[in-house]
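So, here's a batch of structures to check.
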Structure P
Amino acid sequence: MSILDTINEWLTQLLGEAHFAVEVQYIPRKPTAKLLILLDGDKGIGIDKCAEVSRGLSERIDEVDLIPNAYTLEVSSPGVDRPLTVLRQYTQHIGRTLRIEPNPTEDDGKDAVIVQGKLLAVQDDVLQIEISKQKKTAETLDISFSAIKKATVVVEF
C-alpha cells in the first residue's frame, strides 16, 4: 500500500462521519518530505479537530515508520480562498454566492461562460444556482458537479 493510501485510510478512521479529507499531498523531497492535509466538515472544521488529527497521524506515521526520513506535517482547513473540490463541501455553502467556471464545452473546446449566483440546493451531484438577471427577475440553473472546472465561494463584506 502506498503512503497516500495508508494516510487516507488512517484519515477515515480519525475523522469520523462529520469530517472528511479535501486534499492529501505527499511531497517526497530531501532532506525533509512534506505531507499536506486539508480537511473539512459538513458544518466546517475547527482548529481543535485539525490538531487532533495531526497528533493522531503523526503518532501512527512514527509508529510504523511510514515516512522514513524527516517530514513536516501540515493539517488545516482549505480556507475561504481555495476552490471547492469535493461535492460534499458544497452543502455547507447553501445560501452563499459561488463563482463557477464550467469545463470547456465539448462542441467547440472553448471555455464556457463563468456563472455567479446563490447556491440554493445540492441534490445528488447537481447544484441548483440562482442567478439574478435584473433586480426583479432571477433564473435558476442546474449545474452538474462533473461539469465544474473550478468553483469558489464569493466573500461578501
Structure Q
Amino acid sequence: MKRNMIEAVLGAVVLAAAAIFLLFAAQVATVKSTSGYTISAIFTKVGGLERGSDVRISGISVGTVTAQELDPKTFQAKVTLSIDSKVQLPADTEAAIVGDGLLGGKYVNLVPGQAAEKLKAGGVLARTKDYQSLEDLVGQIIFLATSSGEQKQGDAPK
C-alpha cells in the first residue's frame, strides 16, 4: 500500500513538472510580431526562412517576417517585413537571409545604406542577397578549386 502511494506521488510530481515545462515552452515560443511599418523584399531563394523570424540590424532585432508568398509571374519569393517604427531605413538598405549558426534558424539581416531618402510603409527593398546554403558554398569551393587547378597547368584552350 505504501509503495502505491509513493508511485502515485512520484507520478504527480512528474506530471506537474511536465505541465510547467509545457507552459514555459508555450510562452517562449509565442510568435510576437513587431508593430510598425511594413516593407517587402524579393528573393530568389529564402532557404527555410519562416514567418515570425527576426529582422536584424547589427545583430539587434528590429522587426519580424510577417508573410511570404510566391510571385506567380517571376516565381520569386516576396517576403513581407514588419519594421519597428523607431527605425527609419535608408532607401538603399540591403537585405540578406542568413543563418544563425549551423543549427539555428534563419533571419533577415539588414545593412542600412547611405541614402538620405527613407523607405516608406509599403516600400520594396531593391538590394537583396539570397540565402547561401552549406551545399551552395561547398559547390563554389569545389568549382574554384578545380578551375584554379586547370589554370595552374598552363594549358591554353584550343
Structure R
Amino acid sequence: MMTRIGLGYDIHRLVPGRKLVIGGETIPFEKGLLGHSDADVLVHAACDALLGAVGMGDIGDHFPDTDPRYRNIYSIDLLTAVYRRVSASGMELVNLDATVFAQAPRISPYKDRMAARMADSMSVDKRMISIKATTTEGLGAIGHGDGIAAMCVVLLQSTRPATGN
C-alpha cells in the first residue's frame, strides 16, 4: 500500500471589517483575515497539504485569487473540492494534524467544531482530524496581533492495490 505525506502552511493579515473564519467556523472577534476568499488559514493549509501529498500543486493553482469565482468563497467548499480530487487520484486520508498560530482570539474553544466541520466536508471520520492552537508568546507579527497562521500535515494512503514493478 502506498502512503504519501503533505505539508501546508498559510498566513493572512488581520484587518477590521472582515469576519474571522478558521476551520470553517466563524469566531467572534473585532478583526478578520484579509484575502480573496474568506482567508481561512487552517483550511488553506489543509488544502495545500492534501494537494502536495498527491503532487497536484497548491491551492493557488486550482483556485487562483485572480478568478472572480472564488471571491469571498467559503474555504470549506474548496476543501471539499480538493478532497474530491485527492480521492479521484486513488488516495484517502489517514490523518490530518494541524496547528493554528494566533495571539488572539483564543482558538481552543473552537477546535472540536473546526475538526468536525473539516471532517464533514471531506466525508471522513472526525477522529482523523487533530487541531491544536498556540500563541507566539507575543513575538513577531502573529504575536503583535497582525495576523494568524496555520500549518498542517496529512498522511494519505492508496485506495488501489499496489501494482508490480
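Taken together, the values in this text are just the output of simple stated rules run on the coordinates, not laboratory data. These figures come from a predicted structure and were not determined experimentally.
Structures P, Q, R were shown, and relative contact order in percent (Cα under 8 Å, 6 or more apart) at 23 was computed from Q.
Taking Cα Rg over 2.2 N^0.38 Å as the criterion, the top structure among P, Q, R is Q, with the largest value.
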